[in-house]
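Student: In what follows, structures are represented as structure tokens.
What follows is calculated from the coordinates using simple rules that are stated; it is not laboratory data. Quick caveat, the model's predicted, so the values are computed rather than measured. Cβ atoms are built from the backbone, for glycine too; each structure is taken alone.
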Structure I
Amino acid sequence: MKHDPLADMFSVLKNMEAIGRTECIVPASSTIKDVLQVIHQHKYIGAFELIDDGKGGKFSVNLIGKINDCGVIKPRFSVRRGEFIKWEKRYLPSSESGILIVTTSKGIMDQHNAAKSGTGVSLLGYVY
């Protein structure tokens, strides 16, 4: 039984990239769709599409070989406006590589857009 679809999505992406696959199937939800859109905007994955299987659906994701590591952040730490550097140091290899995926009252986005919006966030995951 799967308890955390977001963690499952990150582990599938990481494992399929590690063995050199060009496509993978991940569980579907609105949160996963928004996270995949952020990862796609930063060009870590190719296009993705919903496959309707009658049980809630799945996403077919094209992999382009850019993900070195990714994962879910648990517990979902709350981060104030000025604290992004602390969390970048903890989860990313350098300040210039990778993204933190966060959720705000304005939706799911990366840490750079969240810093520009000036709102507090909760951490969801990271990709580099």
Structure II
Amino acid sequence: MSLHPKRREELLAHCGELREDDCVDPREYFRSTDGSPRQRKTRQLCSQVAQALSMILASEFDDDLLLDLTVLAVEPAPNESQLLVTVQLDAAEVINRDEILDRLTQVAGFLRAEIAAAITRKRAPQLVFRVI
């Protein structure tokens, strides 16, 4: 933004140098690019689900394979009604990813019920799993 020369002189009299945020409305300058409340709430939901899933997978099952899973990320896929959960196996042994996905889909209903209890939402999101 270019300033009128007289205005520039007035501003320089009050400060040592001019910067890009001078004469800009702070509400516009500090606004984030994805600052809509809906996106913030979706990110908040994803982080709550990730925390809850981490705790559930670490403590609720007798299956060693499920106990060795770590939740890496939870993302909306395509929106907050369905969440993509990325998990990683911590065990050193090599196990087929299809076997892990089969076990996760077997307990998906239980996980969804536990998520519904952990978050405050009208409807619990569907969970889709990806193993890395």
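Student: Assign the value 2, 9, 16, 17, 11, 7, 6, 5, 5, 5, 6, 6, 4, 3, 1, 0, calculated as P(r) over Cα pairs in 5 Å bins from 0, in percent, to the correct structure from I, II. Write out the running numbers ahead of the final one.
Tutor: Values: I: 2, 11, 22, 24, 20, 13, 6, 2, 0; II: 2, 9, 16, 17, 11, 7, 6, 5, 5, 5, 6, 6, 4, 3, 1, 0.
Going through each structure in turn, the value belongs to II.
Student: Which structure, out of I, II, was FRET efficiency 1/(1 + (r/R0)^6) of positions 65 and 105 (r between Cβ atoms, R0 = 35 Å, to 0.05) calculated from, if the result is 1.00?
Tutor: On the way: I: 0.50; II: 1.00.
Computed on structure II.
Student: Taking -14000 as the value of helix-only ellipticity at 222 nm (-39500 (n - 2.57) for each DSSP H run of 4 or more, over all residues; to 500) derived from one of the structures shown (I, II), identify that structure.
Tutor: Values: I: -9500; II: -14000.
The structure behind it is II.
Student: If you rank structures I, II by mean count of other Cβ atoms within 10 Å over residues 81-88, which sits at the top with the largest value?
Tutor: On the way: I: 14.0; II: 17.9.
Evaluating mean count of other Cβ atoms within 10 Å over residues 81-88 on every structure, the highest lands on II.
Student: Further question: Using distance in nm of label points 7 Å out along Cα→Cβ at positions 9 and 41 for the comparison, can you identify which of I, II gives the largest number?
Tutor: Values: I: 1.4; II: 5.3.
Comparing I, II by distance in nm of label points 7 Å out along Cα→Cβ at positions 9 and 41, the maximum is at II.
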